[in-house]
Structure 1
Amino acid sequence: MAQQPTKQRHYYWLQLASAHVRKRANRELEPLGLTITQLGALFVIATRHECRLKDLAADLHINASAVTTLATRLERAGLVATERSQTDRRALCLRLTQTGREALDQTRPLVSMMNDELERDFTEAELATVHRFLRRCVSLSGAESNV
């Protein structure tokens with residue numbers, strides 16, 4: 001009788017991989033005084049002309065209270081400043097300070113190195129399959145991604 005293939009535990013492995021990648025990234029970013037969540041926020045803020053808190057929350061897939069805490073920590077660290085939106089004076093927007101831009105620039109080699117490590121030993125075709133699988137995971141959640 002032919003042996004049944006082992007059922008893959010994709011959700012388990014995704015959760016485990018996410019936890020370990022985040023832990024590693026946080027360890028690497030610690031000397032710079034950043035966390036992976038803060039770095040993600042800096043990247044989002046850097047790419048937007050005006051970054052309202054609700055936009056940041058949507059892009060990072062976090063709730064309003066978490067994004068408020070995150071923004072407060074970034075502002076206290078001098079990485080971002082808040083200002084009124086030029087298109088909606090009621091809204092507050094975040095912008096990178098010079099210190100925030102410098103911190104972001106300091107992380108680029110580290111981010112590149114970590115991505116290179118993840119991609120090592122995979123062919124372009126294999127990486128395309130991994131990306132397709134990860135995009136499917138995002139789409140199945142009902143969430144939209146701007147990536």
Structure 2
Amino acid sequence: MGLRYECFVFLGMCLTGAALGLLFDTVRTLRRPLPDRPVISGIADGIFWLLAALLFWSALYNFSSGRIRAYEFLGAGEGLLLYFCLLSKAVRFILEKILKIIGLILKYLLTPPVFLSKILLESLCRKRDGSGRKTALKGRRE
């Protein structure tokens with residue numbers, strides 16, 4: 001192994017560390033609007049750690065053919081640190097805006113079905129009295 005190869009591995013692991021930071025910010029941003037319950041936190045944390053482990057070990061395998069060296073962990077840590085110092089705030093801002101836009105799109109896409117279902121339910125919950133007029137079924141009076 002030459003110095004050039006080890007520099008390539010180190011830089012690749014730095015990029016992997018930055019990708020882990022991006023993954024963390026993504027999970028954190030997606031989890032923010034959800035209620036803060038232990039079950040939801042546990043599921044989100046489990047998904048993060050599963051994806052982080054897959055990303056880290058696949059990068060380790062692809063960059064260094066599975067050889068484990070201390071400088072690879074240092075490279076991933078350095079990439080993570082640089083990501084959080086330089087990019088995290090801007091990335092979270094962008095992710096929050098994207099999430100807000102997706103929420104608005106879903107709101108407008110789901111509004112017509114909700115509105116139509118309310119109209120349908122309202123028409124089904126009314127009955128006709130003897131005069132042909134519709135009356136609401138709030139309570140029966142006999």
Structure 3
Amino acid sequence: MKMQTKFVISMLFAILVATFALQNANPVNIKVLFTEFSVSQALVILGSAVLGAIIVLLLGLIKQMKLNKKIKNLTKEGTVLQEENDSLKQKIEELHTNSEEYVKINTDTIENKNKDLNNEVIKSEIKTKDSKLESNKNN
């Protein structure tokens with residue numbers, strides 16, 4: 001509900017209570033603990049309405065303070081979670097960078113080993129051919 005709507009409703013209720021109180025202005029006897037006194041019924045009605053409004057106001061303030069505290073705590077928690085999220089994203093980026101470097105290093109190593117193996121195979125083939133040539137010369 002909008003604030004204006006609430007204000008209009010509360011004003012209508014106040015007018016209703018005031019009208020009711022003024023129509024019932026007869027004196028009444030009130031007993032409180034050990035004392036007794038006579039007072040206008042309108043004052044009792046208006047006093048009760050005011051006391052009820054004060055109680056509702058206090059309860060509303062308590063609820064609002066609790067909600068504000070909860071909002072503050074959730075904001076702190078959100079900040080902590082955001083920082084943790086940023087930290088984890090940074091770690092993922094570092095791992096990604098490190099894995100690319102690792103793959104590059106391993107690829108270079110594998111290529112070097114392949115070259116070495118190819119060289120050995122070629123040397124072996126040359127030796128084999130040289131041996132065959134030697135044996136052909138000897139024959």
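Values quoted throughout were computed directly from the atomic coordinates according to the rules given, and no laboratory measurement underlies them. Because the structure is predicted, anything quoted here is derived from the model rather than measured. Cβ atoms are built from the backbone, for glycine too; each structure is taken alone.
For the read-out Kirkwood radius over Cα pairs in Å, a value of 25.4 was computed from one structure; give its label from 1, 2, 3. Let's see the in-between values first.
Details: 1: 17.5; 2: 19.7; 3: 25.4.
Answer for the origin of the read-out: 3.
If we compute distance in nm of label points 7 Å out along Cα→Cβ at positions 50 and 122 for structures 1, 2, 3, which one ends up with the highest value?
When distance in nm of label points 7 Å out along Cα→Cβ at positions 50 and 122 is computed for each of 1, 2, 3, structure 3 gives the biggest number.
With relative contact order in percent (Cα under 8 Å, 6 or more apart) computed per structure, which member of 1, 2, 3 shows the largest figure?
Details: 1: 17; 2: 33; 3: 11.
Structure 2 comes out on top.
Quick check on the output: 1.22 is Cα Rg over 2.2 N^0.38 Å, for residues 10-73 alone, derived from one of 1, 2, 3. Which one produced it?
Numbers: 1: 1.22; 2: 1.31; 3: 1.61.
Here the read-out was taken from 1.
For which of the structures 1, 2, 3 does the calculation of distance in nm of label points 7 Å out along Cα→Cβ at positions 66 and 106 return 4.0?
Numbers: 1: 2.6; 2: 4.0; 3: 5.7.
This figure was derived from 2.
Using semi-axes √(5λ) of the Cα gyration tensor in Å, for residues 34-113 alone as the calculated read-out, with 75, 8, 5 as its value, let me know the right label among 1, 2, 3.
Working: 1: 20, 14, 11; 2: 34, 17, 13; 3: 75, 8, 5.
It must be structure 3, since only it matches.
Quick check on the output: -20500 is helix-only ellipticity at 222 nm (-39500 (n - 2.57) for each DSSP H run of 4 or more, over all residues; to 500), derived from one of 1, 2, 3. Which one produced it? The partial results should precede the final answer.
Details: 1: -20500; 2: -27500; 3: -32500.
Going through each structure in turn, the value belongs to 1.
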